[in-house]
Structure formats: C-alpha cells, structure tokens
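S.K.: Please find the structures below.
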Structure P
Amino acid sequence: MPTLFRFLLMCAGIAGIVYGTLYALAVFVEPRERDITVRLPSERVNPPAPVKPTSAPATP
C-alpha cells in the first residue's frame with residue numbers, strides 16, 4: 001500500500017506542477033498582436049474559365 005500511495009502522491013505532484021505552470025502562463029504572459037500576410041495563389045482567387053469541348057462536324 002505505501003507504494004501505491006507514493007505513486008499517487010507523485011502523480012498529484014506532477015499534475016500540480018503542470019497546472020501551476022499553465023496558470024502562470026495564462027496570467028503573466030500577454031500575447032503580442034501583429035499583422036499577418038497570407039499569399040493566395042492566383043488560381044484560387046481567379047479560377048480559369050472552363051474549357052468548352054469543341055464539337056466535331058457531323059459527317060453525313
């Protein structure tokens with residue numbers, strides 16, 4: 001039983017450290033705003049017109 005208690009105590013300690021780290025990051029770190037430029041390929045903005053198939057002349 002002491003081994004199980006020690007294991008659970010270690011898991012709780014690690015979880016507490018992770019929780020404290022996440023809390024500190026959320027409270028003390030402010031995100032910076034910056035402009036983002038995304039280049040779009042011209043094919044996505046102006047898709048090419050669909051090509052119409054040419055019909056062959058009918059032979060009698």
Structure Q
Amino acid sequence: MACDLEAHKKHMCTLKAEDNKECIASLSDNPTVECTICGAKANDSKNLCAPEPLPVV
C-alpha cells in the first residue's frame with residue numbers, strides 16, 4: 001500500500017503529531033493492524049503508512 005500525501009493526513013503518525021487524541025482514540029479502540037514504521041496500531045489499515053496485521057491471540 002502506497003502512502004500518498006492526501007492519505008497521510010489521516011494516518012496515526014500525522015494525527016499524533018497534531019496531538020489529535022480524540023481521533024486517535026476512535027481509530028484505535030479495536031486495533032487489527034500495526035505500522036511497521038512507527039509501531040502505531042489502528043482499527044483499519046487505511047490509517048497507517050505501512051500496515052501489517054496484528055497476530056491473532
């Protein structure tokens with residue numbers, strides 16, 4: 001998945017840099033993927049630059 005500028009505005013790393021805690025909380029309350037670059041977790045891969053599925057436990 002490519003990380004383009006428009007999509008990057010909705011990624012967890014950008015939201016964290018903007019200190020958008022409310023949005024981060026709503027997008028990561030049931031994480032299924034983790035970014036291989038920064039380690040952020042999200043509910044949906046569209047909110048990460050380099051998503052990988054979290055292991056099923």
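S.K.: Using helix-only ellipticity at 222 nm (-39500 (n - 2.57) for each DSSP H run of 4 or more, over all residues; to 500) as the calculated read-out, with -6500 as its value, let me know the right label among P, Q.
M.R.: Q
S.K.: Rank structures P, Q by FRET efficiency 1/(1 + (r/R0)^6) of positions 9 and 41 (r between Cβ atoms, R0 = 30 Å, to 0.05) and report only the one at the top, that is, the highest.
M.R.: Details: P: 0.00; Q: 0.95.
Answer by largest value of FRET efficiency 1/(1 + (r/R0)^6) of positions 9 and 41 (r between Cβ atoms, R0 = 30 Å, to 0.05): Q.
S.K.: Another question, then. From P, Q, which structure was FRET efficiency 1/(1 + (r/R0)^6) of positions 25 and 49 (r between Cβ atoms, R0 = 30 Å, to 0.05) = 0.95 calculated on?
M.R.: Considering all the candidates, the number was obtained from Q.
S.K.: P, Q: which one has Rg and Dmax of the Cα atoms in Å, as calculated, at 10.5, 34?
M.R.: The read-out comes from structure Q.
FYI, it's all coordinate maths here, none of it is from the lab. Bear in mind the structure is a predicted one, so any value in this text is a computation, not a measurement. Cβ atoms are built from the backbone, for glycine too; each structure is taken alone.
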